[in-house]
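See the structures that follow.
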Structure I
Amino acid sequence: MTRRGLFAIALAALVKADAPAGVQDLLRAAAEALADKDWAAFVDLFDRRMPGYAQLREDVQALLASEDVASTVEIVNDEGTDQARDMELDWLLAIGRERPRRAVLKCRVERKGRAWKFTQLEPAGFFRR
C-alpha cells in the first residue's frame with residue numbers, strides 16, 4: 001500500500017460521519033496533498049479570495065520543499081448548512097524528524113459550485129515552516 005493510501009485510511013477513521021460527504025472529501029484531499037508533497041493540490045482546496053491565501057501558499061510551498069509531511073485531521077466541532085460550515089479541526093502535522101505540531105484550527109468551508117473550499121483558516125501560520 002502506498003504512503004498516500006495509509007494516510008487516507010488514517011484520516012478516514014478521524015472524520016466525523018455527520019459531516020457532509022463533500023467536506024469529508026475536502027479534509028482527506030488536504031491530508032493526501034500534504035503527504036504527497038503536492039503544494040498546488042493543497043492550496044487549490046482554498047478559495048483564492050480567502051484572507052491570507054498568498055501567505056498560505058508561500059508557507060506550504062516552503063514547508064513541502066524541505067520536509068516530508070504527514071497529517072491527520074479530526075473534526076472537533078462542525079456547524080452549518082449544506083452550503084457553508086464553521087468547523088474546528090484538530091490538525092496534527094508530523095514534519096520530518098521534528099516534534100509533531102498540533103493545533104485546533106478554526107475554519108469555514110463553503111460550497112463553491114460543486115466543490116467545497118476553505119474560505120477562512122486560523123491560525124494562519126499553522127503551515128509555516
Structure II
Amino acid sequence: MIIGIGIDSAEINRFAQWHSYSDAQLSRIFSAEEIAYCRANPLKSAERCAVRFAAREAFFKALSTALPDHHIPFLRLCKAVSIAKDLRGKPELVINWQSITQANMQFCVAWISCTHTKTTATAMVLLEKKETRE
C-alpha cells in the first residue's frame with residue numbers, strides 16, 4: 001500500500017555553479033559519495049546535483065504525506081538521505097530513518113525514479129508499506 005508520494009523538478013542551470021562550492025557547503029545537502037560523483041564529470045555536475053536535490057524534495061513531500069503530524073526539517077532530511085546505484089545502475093534511496101524521525105519506519109520501502117532533460121531534473125518518490133506475511 002502506498003503511504004506517501006512526492007515529485008519535484010529542478011532547473012539544472014540553477015546548479016551550474018555548485019561544482020565550485022566547498023565540500024563543507026555541499027555536505028549540508030549531499031553525502032561525500034554524492035559530492036564525489038557529482039564532481040567526477042564537470043559536464044554533468046549540474047544535472048547530477050539537480051536530480052539529487054529534486055530527489056530530496058520529492059522524498060520530503062512523500063514523507064510529509066506519510067507522517068502528516070511530524071515536522072521534519074528539510075536540512076536534517078538532506079543529511080539522512082542519499083542516492084546510490086544498485087548493481088544494475090538503478091538509483092535507490094539510502095535512508096537513515098533514525099536521524100529523521102522517532103517514528104518506526106522499518107515497515108516502509110522507498111522507491112525512486114529520476115530523469116532529466118537538458119534543462120530540468122525530475123525525481124519521484126513513493127513510500128510503500130511492506131506487506132507482512134502471517
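Brief remarks follow.
- Computed 21.8 for mean count of other Cβ atoms within 10 Å over residues 28-35 - originating structure among I, II: I
- Distance in nm of label points 7 Å out along Cα→Cβ at positions 44 and 60 - structure with the largest value, from I, II: II
- Entry that produces 116 once volume of the Cα convex hull per residue in Å³ is calculated, selected from I, II: II
- Structure responsible for 13.5, with mean count of other Cβ atoms within 10 Å over residues 36-43 calculated and labels I, II on offer: II
- Relative contact order in percent (Cα under 8 Å, 6 or more apart) derived as 37 - corresponding label from I, II: II
Computed from the coordinates by the stated procedures, all read-outs in this text should not be read as laboratory data. Keep in mind the model is a prediction, meaning the values are calculated, not measured. Cβ atoms are built from the backbone, for glycine too; each structure is taken alone.
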